[in-house]
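Throughout, read-outs are computed from the coordinates displayed, never taken from laboratory work. The structure presented is a predicted model; accordingly, all values stated were derived computationally and were not measured. Cβ atoms are built from the backbone, for glycine too; each structure is taken alone.
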Structure P
């Protein structure tokens, strides 16, 4: 499989750690081998230098951004490309949302989920047994 996500100006990244964890921002400039200048005006991420180890590259790229472009231009490009809507439709974002929902469950909610799984398993196993009996006859 060929690597397709490169560090480049305009690449949309997901912040993994720190106070902005879970937010999207855009690489505005590459500082050195370890850091990039990022800005996320639409997601309230202030312009800052960030380690590559603290972010994950997404598949989205904002076209035609110059080096160290102003926040206003980044916001316009981010909104015109509808990056947030596209991001929310990805499997990655859906998985992160379900992870946070599960993390915030109460004991009673976990109990209800367990009972629902048991009920589903009983239904499925019952159908499997019926079909096995029918196929033997």
Structure Q
């Protein structure tokens, strides 16, 4: 299976717990995840849905949680299609590591089944990661 893998990482002036809460709290994800709120039990096998707060499509992204280590790792799939026609589109891995007190490395790795370059999609993931940093360091919401 050919895949395209990209990793977007940066350092955030926050603790690993603060980064983890931002990734798993619907009120926080809305501020940096393109206006979407996250819904999940955050246990392996649980669904994960990113719901848009505005627009015609409310469940903008959905998938399944594959692996969780609280405050360290979150791996989930994203699907395309509806109902029985769903297929995995990509796998997302968030890795959170506090490298020193109050400084955390956050990395998002996207394993995409479409091996062809997609600059727009890459830009979107880069904006999500940058938005996480902005929200945690300044408290300012990212513009959509």
In terms of FRET efficiency 1/(1 + (r/R0)^6) of positions 66 and 114 (r between Cβ atoms, R0 = 35 Å, to 0.05), which of structures P, Q is highest?
-> Q
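To which of P, Q does the computed value -8000 (helix-only ellipticity at 222 nm (-39500 (n - 2.57) for each DSSP H run of 4 or more, over all residues; to 500)) belong? The partial results should precede the final answer.
Numbers: P: -14000; Q: -8000.
It must be structure Q, since only it matches.
Using the calculated result 0.95 for FRET efficiency 1/(1 + (r/R0)^6) of positions 10 and 50 (r between Cβ atoms, R0 = 25 Å, to 0.05), pick out the matching structure from P, Q.
Considering all the candidates, the number was obtained from P.
Given that semi-axes √(5λ) of the Cα gyration tensor in Å, for residues 2-73 alone, derived from a single structure, equals 15, 15, 12, which label among P, Q identifies that structure?
Values: P: 15, 15, 12; Q: 20, 17, 15.
Comparing all candidates, it corresponds to P.
Please compute distance in nm of label points 7 Å out along Cα→Cβ at positions 18 and 90 for structures P, Q and give me the label with the greatest value.
Details: P: 1.9; Q: 2.7.
Going through P, Q one by one, distance in nm of label points 7 Å out along Cα→Cβ at positions 18 and 90 peaks for structure Q.
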For relative contact order in percent (Cα under 8 Å, 6 or more apart), which of P, Q scores largest?
-> Q
With Cα Rg over 2.2 N^0.38 Å derived as 1.00, matching label from P, Q = Q
